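Derivation of every value follows stated rules applied to the coordinates shown; laboratory data play no part. Treat the numbers as computed from the prediction; the structure is a model and nothing was measured.
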Structure 1
């Protein structure tokens, strides 16, 4: 499995051992943060992910150098958590929250770093769809399946209900009042305030609050990357819903997946086909690196599998990237962030390749019963001709575990705060995925040439003997 987890500058002090516990805020609380154990059978090399999760749980919300701002843009409610040390606001969290939070997304420019984003479930009649368990399951399953696509680590976080109401939610409601551009977000803050104020009168209490009703729960995570244009997100010309999900399937990496040609020829054909759309041609140069398009194809099929499995409703337009160096170390691919196109001296002999690596930051509109599964509705798994053999076998293994209600099935049902009908939905969709892939394998339709080492080396794929039914 390629090592593609970021060594982000936002984690330069992973365990906050340099004094973030210094001074307490005026109202001391005891928030609860939990790092969920990796799913049984996950790869052992998850040290960076464990460090990042530990950093999220080490944030001291009683420190006067930690500010908590309500999100005032986009569609779903959240709290932005900032480190103020080393800035003019150090030790003045209350002042920062009163004077700087109102700047919205620009507030982070006056902080030393963004430490985390806290998101809770929100599913009202006038709000966007947000479900916290999905943000926990995405990274866990990505790790278990050995995928190359990057998913932010998430930890389970609880805050005292009244504390969050007064410090965050009420301010979010006030800041979005009367602003038509954030109508759905304001509706979400209104619903959050109502639930936290009077849990017994809210239909959202079961999803948002802990069993005793005294804590709001959700996830802490940290985003990274920059938004792709049409070259990966698609043109979105056909509007929200099925339309933009079909536009997504006209990108070069997606078209590559369906070309019944050897990988080099399939790549060239896919680029040519995608560029027939003027909007696509503007973002996809004719001379784009074939390695880049092939790498994207490997990531795209992983995204589709995850979104189909977890019933994702809101993927298109929410796919981000980070520039990284990739190189082959023995039998696997390693990577690290790239801040320049000049090859680093210490990597020169390894012949690294600089690529845009995909980050899926927004994964909270999945799992919950009732969400629209657009990967399934637009038949994204149909017609595949290229696949990663290791990924195929892991899908088969996961399906077997679910059939037997094995350790992975049990861990998801126990630790991820999902309902039995949601676990049953995952199991049902996994059966569908396995059937589609197995049928394609038996028909001899799949070329096993999307493994990471083959793509990074730029070499012809080595013939692989894959047992379709094992």
Structure 2
């Protein structure tokens, strides 16, 4: 089983000027807070990235503290792995006891100003020496496959500033590998071993071929890293790549008449909460923003008929001109004061998608959509009503498809969306050609 959860660090204010950094875990309607032992001023906390920040004089300490936070996140993820392997949902007490049993020492508390006094520096030095002794004793024990995988997750998560969703992907991969073979070694992944793992993912985990390809991509990343580090002497992964059949995923988007249909749809009085959901979705259709960027869009980002945003996923700085449709949607919320000075009242993505399914079902978006995928050599066709396939990301896809169908050059569209190469745009370009062909036929009607 996979336990859906949210693991994040946040500040808990105290009576004094300082705040405690806590690890907050939410799952299945439950919420637990774990003390990290770190006390800082609010100014020293980077809330969006959930990291400690400080002046240059404290760089070494800040790095240690952030390393510790990363290790706490990884270990909490590992606790969930164990319960997933047992196919059991833990209660609060079980989760807390399992996490505490890991027995990590608490980090030093950071002082409440930006300069680190000599006494604190001495304490850091003592702590560092203690850590070195601990690390030497750990090295005395031979590391195993999963120890290196945990190191890979911790190091690359920090270097590449992974989001929570990326941690979740590698947590799932670790879970699959444990299920495949608990006493894994790098030597297992020769041609037969890789083929066996593919077979396991398909037959035991019931994955589509496209999903298996993604899992193999994650595994290769880890195996390549471990090979470059000298932990792994087996480089079979570089030349043996199983060929799996898979059909290109269908791009779900709205045609121009469908956008008008959802714009004009009268939302029933008992579902008025769907109004802001529709506005946010349409805003994505008219700007090409991702859900994460609409979520973080503030009034400071909007000026002179443009939006200037730094995307959460790729950290690209984009300048997007606002068309009349987008401007009218923003204007609806000018008098609404939301926390963080954000423009739209965006709810969590899962709830947003559920609301979109309901909205488009009420609006009779029942067009049957046929999806084709493969499991092994078996071709599977699945027909689903369109409303069940509408998600927040369909707004971004709609913007791209409509822009291309209107003859706007791909290079211009890429400036708006932040795509870095034509490979990512190709599926949309192919669709745009089909849409233009349909529009041309209107001259024959």
Query raised in the report: Where does the value 16 come from, among 1, 2, when relative contact order in percent (Cα under 8 Å, 6 or more apart) is the thing being computed?
Result: 1
Report summary line: Value -11000 of helix-only ellipticity at 222 nm (-39500 (n - 2.57) for each DSSP H run of 4 or more, over all residues; to 500) was derived from the coordinates of, among 1, 2, structure 1
**Report entry** Which entry (1, 2) yields the derived value 19, 50, 29, 2, 0 for P(r) over Cα pairs in 20 Å bins from 0, in percent
**Finding:** 2
